[in-house]
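Just below sit the structures, each encoded as structure tokens.
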Structure P
Amino acid sequence: MSITVTVLDDYQGCCAFLDAACELDGSGVRLDIEHEHLPASALAARLAESDAIILIRERTRLDRDLIGKLPRLKLVVQTGRLAGAVDLEACEERGIAVRDGEGSPVAPAELAWLLIMAGSRRLGGYLDRQRRGEWQRTTAQLETESLGHVVHGRTLGIWGLGRIGSRVAGYAQAFGMQVIAHGRESSAGRAFELGLEYEPDRQRFLARCDAVSLHLKLNDATRGMIGAAELASMRADALLVNTSRAELIRSGALLDALDAGRPGAAALDVFENEPDGARAYQGHPRVLATPHIGFVERDTFEHYFATAFRQVREFFAPHERREDH
């Protein structure tokens, strides 16, 4: 009996053409790739013949109900680090093995810096109006037009000075920005090591920054920790950048805050209930939105899938040996 391994949410259709796919050569594994993001109601039927599932980050959630409907499932592989997309308890009860890999801070840090630069220069608005045939405009009405600005000499606030946030701090300093850190004690310690200023008071931190970049893990303590009061503490010309998790911000709070004028703009790579939940932001005049591409680039995918395919092969190797006999 052949082994079927299903990769979900391969939007770019790149998985089978990566160099990493060589990890499965000679393994007898049938690679089954789904390119669309399927609704929860369609997943059980789509995965009914799957012996293993490879998840691309958290694009699809495997909850208890779905796991109970997959009788052949023996292995779940999460590309990168395990997050909240897999019900680990349900997998353990069913005897389903779960594997994960290692993430890299490079690609998400580079995208965060790209959004800081692009948001500061109003790049999203300029490109949008240029596509409409207008020249050097960011909005349809002159009354709402404004100039972007350079980052040199301005202040970047980094909320969460971990591996990604520390890299962004280095980029900012190279471009002549002052950097202020905020977060837990670990961020304070890291700021001391890097020679950065640490601001413990949240409101003062937000009020001092020309741009704030979020680099926090999502857990019970951080979910919804940024609400109306925090956003209102930001300046009217400030930029909020979020490449971490949309759920760090209370649902609906950012759209309300942008409409109220504080902060002045946002650059976002993450959204609730992706991809459908991104629509409310993509058309907003004060939002530069990218489709969760912080980790979506060739080097990261090669790393993710080399690890994932190797884990699949090693897991089913005993099966291969039994078939040989």
Structure Q
Amino acid sequence: MGVPHIESNQLYSQLDKKKNVYQTTFFNRSFLIACLCSSLLLGIILFAIVYFIGKTGIHVFHAVSFKEFFFSLKWEPYDNHFGAASFIIGTLSLTALTLLFTVPISLSIAIFNTQFAPAWLRNILSLSLDILVGIPSIVYGYIGLTLLVPFLRDLFHTSLGSGLLSASLVLTLMCIPTVVKISEDSFMAVPADLKEASYALGSTHIQMIRRVLIPTASSGVTTAIILGMARAIGETMAVVMVIGNTAQLAKSLFMPTSVLTSNIVMEILNVDYHSTWNYALYMMAFILLCISLILIVIIRNLRKKGA
């Protein structure tokens, strides 16, 4: 009487195992399909954004020549003049000036935080950087408009404090946390054996930093700088509030000007969708998108070399 009972138990056990295997296989395949669909959806959305902005922006060349759009400084939409050169030059100038301030300050903070600061001070600096990252950009812009611009106006005895200098200082404060955090990770990833070998050869701590730490972490530091540059190029609200928003090429640091992002956000709501003006703004957005894609490609290549 006991044998059939044992055989039935074995049969139920085998059925349970098959059921568990089937359920595991089903969930694994479902998870794989979900991941694949998410990846495909992300790619489709990215392609759709690039295609839509590029397709809309390219219509500007039906009414405006390529030479006029990219090389003319005359932006007078009401008179059908759509020269975007001043905005492109302004964007590049603002980015370069921001990096000029950001890079030495950020690298100094990252080196101090990883090589010299005691643990309690390192924690305070890290917390401060995290808080700076979380502050909305419009708050930076408002502080720049109400405090920084009047301060620069009084300091340099100029009639206007708005311009490239005030915008670059605001962007510097916004970019520093990003560059510092990534640079710190790069410095911390340098193998201890390299540092000890440098000390064994008679290097001082400063010499080790200059000759071993920074060169070894150069790819990560470069990535941090490029990411900071990408944020400086793409920032909008903070720049709008302190740069002056005038469609002209800045001949001084205190001359009101405009960049690609600020000009788009100031004018996009006032134009007809099927107008040359709107197409010109979309082409500006496409230029920003292309710059961002180029920076991403550079970062990926740097990571491969750094690996």
Structure R
Amino acid sequence: MINITLKQLRYFEALARHRHFGRAAEACAISQPALSMQIKDMEDALGATLFERGARQVRLTHFGEVAAERARDILRAADELGDLARASRERLVGRLRIGVIPTVAPYLLPKVVGELTGRFPGLDIHVRETVTPKLIQELADGRLDTAIVALPVSETSLEETPLFEEPFVLVRSAREANAPLPSADSLREMRLLLLEEGHCFRDQALSFCNLPSGPPREVLDASSLSTLVQMVSAGMGVTLIPAMAVPVETRSASVAISRFEGPEPKRTVGMVWRKSSPLAGQLSDFAEIVREAGQNAARDPKPFSSQTNDNLLA
């Protein structure tokens, strides 16, 4: 019988994902020599080479590619066995791995995590913040239990639960506070600053303005909403941000915030998890906590009260 441990499989999966011993060791919280030794022991046990070692990176061999798929299946099944044990308990306890998109995480998580830790003292929350495609892949691989994203994601293997709708607001320089509110069509003629490619919020903003997402535009794209707002404050253009981001992102910026007249651009924020997850029942309860916090944040009128813009719409 080949003697391979789950620990070795986790190290192997991390190295197959990162293709770099240093980054894989960091992800596994072990030293690089220890990781190398475990991979070598696994190769010896299998009697086959899993990786081609290069000077700067490693590559999976053909056998390694096949083994990586099997390893992910085994690790997913092992994790789901633990989930079954947790699902048998009355309360949600143990590790909960939550993925959140960057345009939601800073504004919603403080409310949600505080509520969760208060209600479930035995819960060990791990948060992963990244863009939707990576979250969906990590859900499929079993590296996340659930994710908070903009819907729909249209993955047949995932359960989608809508939580709340959130409007987008227009951010302009404070000098433009009294200017007429632009329409979606007129935004196409303005310097519209957006998040870089990969963010679903970018695609939603382009869709509202009926702009193509393909060809690059002659403006600077940013990696965060904070950068976008500061660029607007400096007079570089205009942008759209979700309503719940307003209190955080505009407190140190000289900008004017306006709500659009109908039809108002908005997004649906929801939770997704694997349909096969044994934690589905507990995740439905968790979704209710997120829904309540999100609805309050999305409709809170306070984000707009500090602005003096005559064009503000309640």
Practice task
Determine which structure produced the value 25 for relative contact order in percent (Cα under 8 Å, 6 or more apart), calculated from the coordinates; the candidates are P, Q, R.
Solution key: Q
Exercise for the section: Please state which of the structures P, Q, R yields -13000 when helix-only ellipticity at 222 nm (-39500 (n - 2.57) for each DSSP H run of 4 or more, over all residues; to 500) is computed from it. Expected result: R
Problem - semi-axes √(5λ) of the Cα gyration tensor in Å, for residues 148-275 alone from the coordinates reads 21, 17, 13; which among P, Q, R - result: P
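None of the figures in this text is laboratory data; all of them are computed from the coordinates on show. Because the structure is a prediction, the values reported are computed rather than measured.
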